[in-house]
1. Can you rank I, II by distance in nm of label points 7 Å out along Cα→Cβ at positions 38 and 150 and just name the one with the largest value?
2. For distance in nm of label points 7 Å out along Cα→Cβ at positions 6 and 158, which of the structures I, II scores highest?
3. With distance in nm of label points 7 Å out along Cα→Cβ at positions 118 and 166 derived from the coordinates and found to be 3.9, which of I, II does the value describe?
4. If log10 I(q)/I(0) by the Debye sum over Cα atoms at q = 0.15, 0.18 Å⁻¹ is calculated from each of I, II, which structure is the one that comes out at -1.07, -1.59?
5. A value of 19 was computed for relative contact order in percent (Cα under 8 Å, 6 or more apart); which of I, II is the source structure?
6. Given a value of 0 for helix-only ellipticity at 222 nm (-39500 (n - 2.57) for each DSSP H run of 4 or more, over all residues; to 500), calculated from one of I, II, which structure does it belong to?
7. If Cα extents along the principal axes in Å, for residues 78-205 alone is calculated from each of I, II, which structure is the one that comes out at 53, 33, 24?
Structure I
Amino acid sequence: MNLHAVKAIYLFEMSRTFRTLLQSIVSPVISTSLYFVVFGAAIGSRITEIEGISYGAFLVPGLIMLMLLTQSVANASFGIYFPRFTGTIYEILSAPISYVEIVIGYVGAAATKSIILGLIILATAGLFVPLQIARPGWMLAFLVLTAVTFSLFGFIIGIWADGFEKLQVIPLLIITPLTFLGGSFYPVSVLPPFWQTVAMFNPVVYLISGFRWSFFGITDVHIGISLGATALMLALCIIAVGWIFKTGYRLKT
């Protein structure tokens, strides 16, 4: 393992975050805080509790997951796309480092940014609603696992995209809608039976359900299924990244 190469890629990507602090950190935190204000005031006054939990507190895991998914994909996709766009990716590919080290550097940096944002938003949420975490260890585990999984997914998008507009297609048209329909703002159990069945085909449901369980001990699906679904998504992303580097898909041309 070439740790110097991993460290160089990781630190370069992290430095980009601090150069664009307003866009990378401040903007997502403000946007998420507005959700607390708008939904907490507009809907929270009508929905006082969900399964014994105040609606404002119920929102917290869903909003953190919403931010985590979108930021992980965005950070990782742009991180690998920009070297392809400028042509510096060929210098990295010709260097004496393996694709595993390249992926660890880029994906590790993207996941770190998302985890930091998630923790900041969690702290910010405490200013709006009283919040207790029943299982902090599991909460961190879901946070890290989700950030790594979707950073890998974003890495795949960054290699697939052949233009800046394509970087936005999947996050805007797929990831964000699936997150909104995945129980971010409501429990799946309140849906009619048909739509509950449809929701079970949404992979984001399992992520949000497991994450919310770590906070309150309530879940839309069994925690074992949530963990299994998350692990399956991670495995599929690892397989896809391995195939990309093995075949040179959109890297050697």
Structure II
Amino acid sequence: MTLHQDITTSDTLRLTKRPAGERGKADFGWLKSAHSFSFGQYYDPKHLGFGNLIVINDDLVDGGKGFGAHPHKNAEIFSYVLGGALEHKDSMGNGSVVGEGGVQYMSAGSGVTHSEFNPSQTAAMRFLQVWLLPEVENTPPAYDTIDLTPADKDGKLKLFLSKDGRAGSMTTQADASVFAATLNGDQMITQGLCAGRKAWVQIAGGSVRVNDVILNKGDGLAIDGSGALTFDQGQDAEFLFFDLAP
């Protein structure tokens, strides 16, 4: 990674691009995954996470396949479904199917076992799986889902996960606020980043400009400092925005 080509600075903000093509890759046949941060057999000491954000996996799962029952502990995990549907079952007794535009969230806390499958036998499904670190460990595990309509995120940041559960968002044990947005044409979004926080942008599809940085599908953007962020020049863009603890 040639850092000087991927870093943009201003008086108060430092933006570091994480190009899609430099992510770790895994191909198990039924599962194809790209890792923004070190995960599984992919390890890069330069990319161990960003603040309390430790996993972003871009997963494509074949029809009828998935992840069998496996344990988690002390991680805040959500899956943002981009195509197809994701079926979830866990040791708390929860079972649900989340379709495109939906998000499933699990606070693993003191420990939980779950499975995730593609319920379609024929169509592939794609989702972003994200892990955040909780502020307090060993809390009771929890599960929730939310459906985001196209109108919810059209030209605006839609909050769907937050520490305080504000604005109808799901409540997480992590010090983080997570938003989804789509952007096209002359639409523009402005968002402030407060001093003492970090931010990350993950592009799920299309392309968008953040301040002076052009991002395409799969790219990430680490943001340090404070100041105003402008999202514009969207071309079928869909992205997540994370406001994170330092």
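We did not get these values from a lab; they are worked out from the coordinates using the rules stated. Quantities reported herein were computed from a predicted structural model and do not represent experimental measurements. Cβ atoms are built from the backbone, for glycine too; each structure is taken alone.
1. Greatest value across I, II: structure II.
2. II
3. This value belongs to structure II.
4. II
5. II
6. Derived from the structure labelled II.
7. Among I, II, the structure yielding 53, 33, 24 for Cα extents along the principal axes in Å, for residues 78-205 alone is I.
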